[in-house]
Structure P
Amino acid sequence: MPSWLDRRRYPFASHFFRTSRGRMHYVDEGEGAPVLFLHGNPTWSFLWRHLIARLVRAGCRCVAPDYLGFGLSEKPPLAGFSYRPSAHAACVEELVEGLRLEDVTLVMHDWGGPIGAAYATRHPSRVRRLVLFNTWMWPRRDPAFWLFSKTLGSAAGRLAVTRGNVVARGVMPLAFGRRGRLSEAAHRHYLRPASAPAERLGHWAFARALTGEAAWLERLWRRRSALADKPALIGWGMRDPAFRAAELQRWQRALPRARVYRLPTVGHYVPEEVGPALAPPVAAFLRATPGA
């Protein structure tokens, strides 16, 4: 393990799975009903550390992969991996199949939403519940969102992301509901896995995909009825500059059984910003909706 990794904050054994595109790192802790955690940009399984620790004690098996190009996973060049969300979704599906996970609870944030929904809509019988934090699964056409993606997804944006680490260094802290909630020690664990320009291609590709993958997201959204009857918990940071009340309402229409947990002072990175206090409502939701 890398020397910068604080094992007190991230006390989990590392596992590796060989996907068809590269070596994927994942956490696999506990026994019982499987809970699959899917992160976004520029995060990795470190984002889920508080929930993993609590849910393992509650009798769950917690599986949290790092996508290729993120965290402790292999970071292939663009010639060997597209970094498109559909490619990440294919790797996640390989992992789920390889670990033979059934009756899964999907816990998703940011790009974890579309990536998890890609699996859930293809295999609805294998997914028991959904837990969502500030995410989406449809094309976004609002001007500010479009401008952000086009700016960071451009050639100049690629330089800013890969050479300046602008997503992890600049965008992430600004998306918190209150300044200072991202501690220096925690922030370091998002900066260090992407310490070289070649290790930030995933950050850039996700920024570009916000608008560049509109057709894929549209196809995904058309399959949303496969999720409508799933028990769902939505934890929503109401001070998120990118995922707002309108996006929450869209989820509520798509998931009529969802319980909503509004967080008035929280921004985009809900699991990091709320920390251990997020675990009790998630654990209570799992207890109230027992698996098969």
Structure Q
Amino acid sequence: MTSPQAIDPFRIAACPNYVPQDDEEVVFRVAHAARIPLILKGPTGCGKTRFVEHMAYRLGLPLVTVACHEDLTAADLVGRFLFKDDQTVWQDGPLTLAVRYGGICYLDEIVEARKDTTVIIHSLTDDRRILYVDKTGEVIPAHDDFMMVLSYNPGYQSIVKDLKHSTKQRFASINFTHPAEAIEARIIHTESGLGEDDSRKLAEMGAKIRQLKGFGLDEGVSSRLLVYVGRLVRGGLPPLRATRHAISQTLTEEPEVLGAIQDIAALYFGDLMDDRADDDGQRAS
């Protein structure tokens, strides 16, 4: 069995930069105190993971994060036997570490995991709060500080990739959206170091680009990509070129949609001639 020190590397060393959007901090604190698991729902890049990191730091809890995927097995979460020094030893998985020693277990993009894998969390998300390790026969009662947090993007969910209702109804939920422009401007400013005026322009530009969703874009631009634009501009790229590389070429392969995004950027950051001249130079080379 692992020692309590095994959870120490999962502690957040420095306070993450997070700008609250609503009452999500209060809800998280109360849910943790009441031992209620949470689902965080919202579009890609809207701050779900940063929020969990922020709350783990604020509450002084280790944060064990698992990026879910279709090949994730129960053993990847719970643990497995390993050969060490000619002996077979048990090694706790990330979920077991959080359950045994206390901490937040964050399953990111939970709908990507196999259904038979997610079933193992059921006994941890009701009044039992236990984890049964079938390979060792051990029944582990959850530490008082243990908390289960899931996240996913409902915009991509389908009949095939969705949580079972029997799983959903074990959780409280917090819905995340793209931030209001004033909040997003603060996020861009604090994350990229870009000036407040240009950060505000980027936030307004992002809101305009999101209006293209359903008209050539499957998903609106994330706050993360707007921050990338800010960092590229601070690094010396002109704003239109930074937008092209961090947003337009990331979100679409369609020339018309790419052009529409660049047109929006030009409303806030100047003449498209420089951007088109850059294109001509690239084609010539």
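Derivation of every value follows stated rules applied to the coordinates shown; laboratory data play no part. Since the structure is predicted, the reported quantities are computational estimates derived from the model, not experimental observations. Cβ atoms are built from the backbone, for glycine too; each structure is taken alone.
Quick check on the output: 0.05 is FRET efficiency 1/(1 + (r/R0)^6) of positions 80 and 216 (r between Cβ atoms, R0 = 30 Å, to 0.05), derived from one of P, Q. Which one produced it?
It was calculated from structure Q.
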Compute volume of the Cα convex hull per residue in Å³ for each of P, Q and report the one that scores greatest.
Q
Taking FRET efficiency 1/(1 + (r/R0)^6) of positions 56 and 152 (r between Cβ atoms, R0 = 41 Å, to 0.05) for each of P, Q, the highest value is that of structure Q
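Thinking of P, Q, which structure, once FRET efficiency 1/(1 + (r/R0)^6) of positions 24 and 136 (r between Cβ atoms, R0 = 30 Å, to 0.05) is computed, gives back 0.20?
Source structure for this number: Q.
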Quick one: distance in nm of label points 7 Å out along Cα→Cβ at positions 200 and 248 came out at 2.6 when computed from one of P, Q, so which one is it?
Q
Among the shown structures P, Q, from which was the value 3.2 of distance in nm of label points 7 Å out along Cα→Cβ at positions 96 and 144 calculated?
P
Taking mean count of other Cβ atoms within 10 Å over residues 112-119 for each of P, Q, which is largest?
P
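Using the calculated result 14.0 for mean count of other Cβ atoms within 10 Å over residues 208-215, pick out the matching structure from P, Q.
It was calculated from structure Q.
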